[in-house]
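Take a look at the structures listed below.
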Structure 1
Amino acid sequence: MNSKVSLIRCASYEREEVYGRIREAIGLLGGMSSFVRKGNQVFIKPNLLAAKPPEAGIDTHPEVVRAVIRLVKEQGGIPLVGDSPGGSVKKMDEVYEKSGIKKVCEEEKARLIKFDKVEMFGGIPIARCALEADCFISLPKFKTHELTVLTAAVKNVFGLVPGLFKTECHKFAPNVIKFSSLLVDIFSFARPHLSVVDGIVGMEGEGPGAAGTLREIGLIAASADAVSIDAVLAVIMGIKPFDVPTTSIAHRRGLGKGDLNRIDIVGEDINHLKQAGFKLPKTTILHRMPNLPLRALASLIKLKPAVDKGRCTGCGLCAESCPVAALRMEKGKPVFNYSKCIRCLCCHEFCPENAIYVRENFLARRIRT
């Protein structure tokens with residue numbers, strides 16, 4: 001049987017429009033009653049990367065979270081909302097506050113939770129709330145990612161790994177394929193029953209954090225198959241589904257369908273949603289090389305994190321987030337030890353000021369352009 005992905009246009013974050021469009025998107029999958037029954041504990045996980053306001057476009061918008069809370073409550077479900085971004089767990093209250101999620105949960109009388117209880121899977125802690133809930137609903141943001149090309153439905157599950165242990169995962173898996181395989185491992189432990197993607201305003205370029213560029217896409221996507229959603233989003237970005245390593249790996253493992261021939265797209269015509277000139281991360285060239293001769297060039301392509309000292313505020317989050325201690329703070333600014341750096345780009349992802357950027361050598365720039 002084919003998977004089903006619904007695509008619905010949504011032009012703004014106006015409250016009633018978002019609610020109506022998400023209800024329509026889920027309705028094309030059979031409605032919220034297909035996922036939630038009266039009395040069910042429903043865990044709702046947005047993508048909260050940083051303590052930024054909704055207009056920054058980095059986190060799942062609070063109106064998307066509100067709409068799903070309302071739809072769950074209409075079915076008699078009990079909504080629980082939570083996430084754990086990378087970096088210090090001590091900042092979780094600030095993330096909930098600034099992202100607008102705390103306010104929405106207070107207004108909608110939904111319980112906001114922290115990941116203080118975990119279960120271990122293969123040495124990796126997974127938030128118990130997602131595992132014990134009757135229904136797990138994932139609310140990813142449609143963004144590019146320096147390491148995995150796309151961060152959406154499959155990668156959003158990575159947020160179930162609490163706080164700083166995420167950076168440890170990069171130490172276990174120090175390259176794109178190993179890290180993508182680890183993401184799929186985590187996804188296999190806690191697959192969402194339903195994913196609803198906030199693609200109203202997405203992100204292109206050097207995502208997923210402050211270095212990315214916001215792009216108005218005007219899209220809500222929904223599916224019971226997270227792998228299929230990511231496959232469809234890849235096409236909208238202008239790439240092939242299996243150019244996203246997590247999609248390719250999850251499809252091969254039978255955790256979802258990444259082949260468009262096995263996906264039924266309902267709602268909007270995908271051809272009307274394709275984004276011309278969608279900007280991919282610089283690092284994408286490293287794992288889209290099609291054959292061995294070209295891959296041999298990879299050793300000559302130099303892409304490494306660097307600091308813009310004019311932007312840097314000396315917060316130290318980059319050094320705190322580095323899994324291999326390749327950064328130290330010196331006179332209030334980060335200094336890189338490139339002999340230790342594994343190019344995981346955690347420093348780039350978690351920098352709140354867009355002060356960490358990816359430096360290219362001449363060959364990398366020539367190939368990309």
Structure 2
Amino acid sequence: MNINKKVKLFIFQPYPHFGGADRSIIKLINGLKFDDVTLISISKCNYSKHLNKKIRFKNLKCNRVFFSILKVRYFIKKELSKNKFKKCIIISNQNFANIATILALRNIKEIKTILIERNHLDELKNYKGFFDCLKKNLLLILIKILYKNSNAIVGISKKLSYDLSSFIGSKVHTIYNPSLEDSIIRNNDIQKIAVNKSKKIIISVGFLEKQKDHLTILKAISILKKNHKNFLLILIGRGSQLNILKKYIKVNKLQRYVKIYQDINNATYFYKIADLFILSSIYEGFGNVVVEALKHKCPVITSNCNAGPMEIISNGKYGDFFKLGDYQNLSKKIATHFKNPKKLKIKSIKAKKHIEKFSLKQNIYKFNSLIKKI
């Protein structure tokens with residue numbers, strides 16, 4: 001059968017705000033090439049121009065995912081009443097949306113559910129305060145109870161899938177993010193900024209949020225600058241930690257060593273000019289930026305966080321790593337790389353064949369296979 005014409009597909013992405021998860025969803029939607037696709041959100045989609053023109057949009061106009069549960073149920077039931085012949089599937093994205101989807105579609109047998117888990121369970125073990133602790137522990141309980149009621153669960157790295165499967169007692173399929181392909185941003189939108197290339201360029205790409213732990217990188221270069229002067233750290237991203245990072249830079253007199261760029265949507269240029277890429281995250285589901293760096297033969301040092309980054313560098317075969325939060329060790333590894341850059345550079349070059357498994361072609365093939373099975 002022609003699966004493209006026989007499937008009615010819904011994507012539930014509550015907050016379509018153009019992050020890493022959204023880029024993977026954009027590539028998935030466009031890559032599947034289904035004729036009947038609806039993106040359901042609770043706010044306006046900020047990347048509609050990058051999606052297949054055939055796609056429909058449904059904005060539920062809610063303030064919180066919890067309040068969307070009944071609206072999702074009503075909308076899906078209405079859509080199903082119009083459809084008597086197609087196989088109906090909803091793909092939900094991220095834990096809070098996954099829980100809402102299972103609750104919303106309970107006892108509706110006409111639709112199959114695929115849940116995508118994009119962060120390791122460690123995400124729910126990091127709290128901002130008492131109420132955040134309560135919320136995340138509730139999420140853990142609901143994940144354990146509800147996930148097994150879906151038709152399929154997808155994890156975006158092997159370690160994530162294994163740990164989630166052990167936690168919920170159900171099978172979790174691993175389908176890696178399609179990170180190998182260039183960003184969905186067009187090449188003529190790649191921003192270039194004048195950089196003094198006589199300096200060693202270190203880059204880190206990702207939201208300026210606590211999860212990414214940029215403070216560990218700043219602490220590392222605060223030590224590094226005592227013996228090395230000719231380098232520049234470029235942080236690319238936006239987020240709630242911006243002022244905290246700026247304050248640390250000012251207090252520790254790092255202004256000449258650090259630049260922050262918030263409005264870069266495609267970091268290709270920076271990967272190409274960088275001497276080193278650093279990921280310092282506390283947890284990751286996958287780590288698209290590590291693949292992007294290796295694709296451009298940019299040497300990588302990553303934290304050994306759960307779950308994807310260590311798989312991407314194959315536990316040190318294609319990059320280097322440091323213990324989570326160990327800024328002193330990170331500083332030493334950067335200094336070692338400055339003295340002998342060939343070692344990590346060779347590892348990044350050897351990664352070429354290894355990272356082919358993170359291609360869009362593989363991602364689409366595995367999702368199509370899963371859709372046919374359920």
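What follows is calculated from the coordinates using simple rules that are stated; it is not laboratory data. Bear in mind that the values here come from a model prediction, so they are computed numbers and not experimental data. Cβ atoms are built from the backbone, for glycine too; each structure is taken alone.
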Label whose coordinates, when mean projected area of the Cα convex hull in nm² is calculated, return 17.4 (choices 1, 2): 1
Structure (1, 2) behind the derived value -8500 of helix-only ellipticity at 222 nm (-39500 (n - 2.57) for each DSSP H run of 4 or more, over all residues; to 500): 1
Given 20.0, 57 for Rg and Dmax of the Cα atoms in Å, for residues 140-243 alone, calculated: source structure among 1, 2: 2
Read-out FRET efficiency 1/(1 + (r/R0)^6) of positions 12 and 172 (r between Cβ atoms, R0 = 35 Å, to 0.05), computed value 1.00, structure in 1, 2: 2
At a computed 1.05 (Rg/Rh (Cα atoms, Kirkwood Rh), for residues 52-267 alone), which of 1, 2: 2
Value 19, calculated as relative contact order in percent (Cα under 8 Å, 6 or more apart), assigned to which of 1, 2: 1
